[in-house]
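J.: Heads up, there are several structures right after this.
Please treat every number below as a calculation from the coordinates, not as lab data. Everything numeric in this text was worked out from a predicted model, so none of it was measured. Cβ atoms are built from the backbone, for glycine too; each structure is taken alone.
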Structure P
Amino acid sequence: MRGMPWSSLGAQFCLELAFGVLVTLVFVARAPLGVFFFRLMGATALVPLMTAVALPRVTGDAGWGEFDWLWAALSAALYFVYSGPVKARTREVGLVLAALSCAVALALAVRSAPAVDGAASWAVASLSAFATGLVGGSVGLAMVFGHWYLTVPTLEVAWLVKLNRLTMVWMGLSAAALVATCITFAEPLRAKEIDLLGPWSLFYIGTRVALGVALPLLFAWMTSESLRYKNTRSATGILYASTVLVLIGTAVSIFLQDSYGAPL
């Protein structure tokens, strides 16, 4: 099976992370964090978005005549709306529009996966990519949010509690999406002599589950226990370790897609 070009896989990785950050920012748009927080976290979505636009075209794997890049560019342009000194409602609207534009760009990127050959498989593959990005983006944002208690000591702990619970929801969604993807693509992959229940497949998928979902879920529980005592520093340290794990899990997901043609 011929995989996607590495630049296209890299662009998809960037879009997943940007999507996760943008969606999670919607849930804290009304928090009293200051403009700098939204500029900083918005930039963590802006840079991957610009990379996703440029990378496949710089390498020659895609052309500017393929207008799917416009959705990522639109999402990047909205940075100047939600990162400025604007009202919370305006920030929310800007973030929602940016997240939706990024979602379209990500879905179009996933459609190029070799194993995606119909509307149903495209929908499941897109859901898998969305869920993977939500885990990576939300945990990373929660980790930075935890540091913000040093900047704004009066910030209510309830905001970080809310974010941590949100990461747990995304992890559950990611696990469900992974199961759905394995079921949806099992037959076409077997037709190409790829056995998802073979030893190597189980090893890589097991690594994906352990680092991308299971351990981060355990760490999320540990974070919630720390926050019961309003210990934001310990919670932030745990979230830091979780961020490293979910980024590795996201990278393994891209590796599996390159190997099997399906976004696992």
Structure Q
Amino acid sequence: MPDWFFTSDLHGQGALYEQLVAIVATRRPRAVVIGGDLGPHAMGAEGVEHQRVFLEGFLVEFARRLHEAAPGLTLMLLMGNDDWAANHDCLDRHDGGLWRVLHDRVVEVDGTPVAGLSWVPITPFSLKDWERWDDGEPESPARLEGWVSAAGKLEPHRFDPQRREPTIAAALSALATRTAVRETVFVLHSPPHGTRCDMIGARAHVGSRAIRAFIERHQPPLVLGGHIHESPRISSAYRDTIGATVAVNPGQFGTQRLCGVWLDPRRPAESLRHTVYE
């Protein structure tokens, strides 16, 4: 099985995207997966437009260069919590052509199903498009109010602690009905809670409880995540296991080098190799 390459949280950084093009030209992987936070950090109405220009210009040209470097490659991607959802149509426009969009979808590559979700637990940040209550159980997010763009324009939004839904747990359950979970690679922007993949600088675990419970119950072979850039530096590991499931967060912080992992989706535990930490 040819190599797959996974990375996340490039945040519009041209130097990181250029390194990815170079890696693909050298190694010619069968598939590349980008697990969210595609565009540059940009707030407000001008930020929405700034990201749209990035997606319609830079990202499209980047994808074309990847395909030139490795004909036959499959590029899979989804948005992360720092990407404005109002621009999701930019991704959908090229779905099935330049790339495959993973959010709330299942894509098959060489017989391996790949399923994705962009949702993350509620963060301290103001962009709320891709945030959800985690599992319906009590939680105390640092910031309930912010902005959403999914309706096509910026609107103020506040999560209601008295109505903790919809949830990430419900989204995972719905996604699971559309695939054979124990044969599926899951690309989830948030890492699972309580692992070496979800630690912030204060050594607190901030990943999703719903994702962890889903893994414990269903045991998919591989869960690829990101979101917590510094976790590999804090925990000294970019991978962890929950039962038979391998969880991965390559990180993207503290180095000028692109952080990513090589993997064989048929044997993830034995094949994982990090670009920086190994």
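J.: One of P, Q was used to compute distance in nm of label points 7 Å out along Cα→Cβ at positions 10 and 186, and the result was 2.5. Which label is that?
T.: It was calculated from structure Q.
J.: Quick check on the output: 14.9, 41 is Rg and Dmax of the Cα atoms in Å, for residues 122-241 alone, derived from one of P, Q. Which one produced it? Mind dumping the intermediate values first?
T.: Working: P: 17.2, 58; Q: 14.9, 41.
Of the structures listed, the value fits Q.
J.: Taking FRET efficiency 1/(1 + (r/R0)^6) of positions 194 and 226 (r between Cβ atoms, R0 = 35 Å, to 0.05) from the coordinates of each of P, Q, which one would give 1.00?
T.: Source structure for this number: Q.
J.: If you don't mind, another one. So mean count of other Cβ atoms within 10 Å over residues 130-137, computed for just one structure, reads 21.5; which one of P, Q is that?
T.: Label of the source structure: Q.
J.: With relative contact order in percent (Cα under 8 Å, 6 or more apart) as the yardstick, tell me which of P, Q scores highest.
T.: Numbers: P: 25; Q: 18.
Across P, Q, relative contact order in percent (Cα under 8 Å, 6 or more apart) peaks for P.
J.: Taking -6500 as the value of helix-only ellipticity at 222 nm (-39500 (n - 2.57) for each DSSP H run of 4 or more, over all residues; to 500) derived from one of the structures shown (P, Q), identify that structure.
T.: Q
J.: Work out mean count of other Cβ atoms within 10 Å over residues 18-25 for each of structures P, Q, then name the structure with the largest result.
T.: P
J.: Taking Cα Rg over 2.2 N^0.38 Å for each of P, Q, which is largest?
T.: Going through P, Q one by one, Cα Rg over 2.2 N^0.38 Å peaks for structure P.
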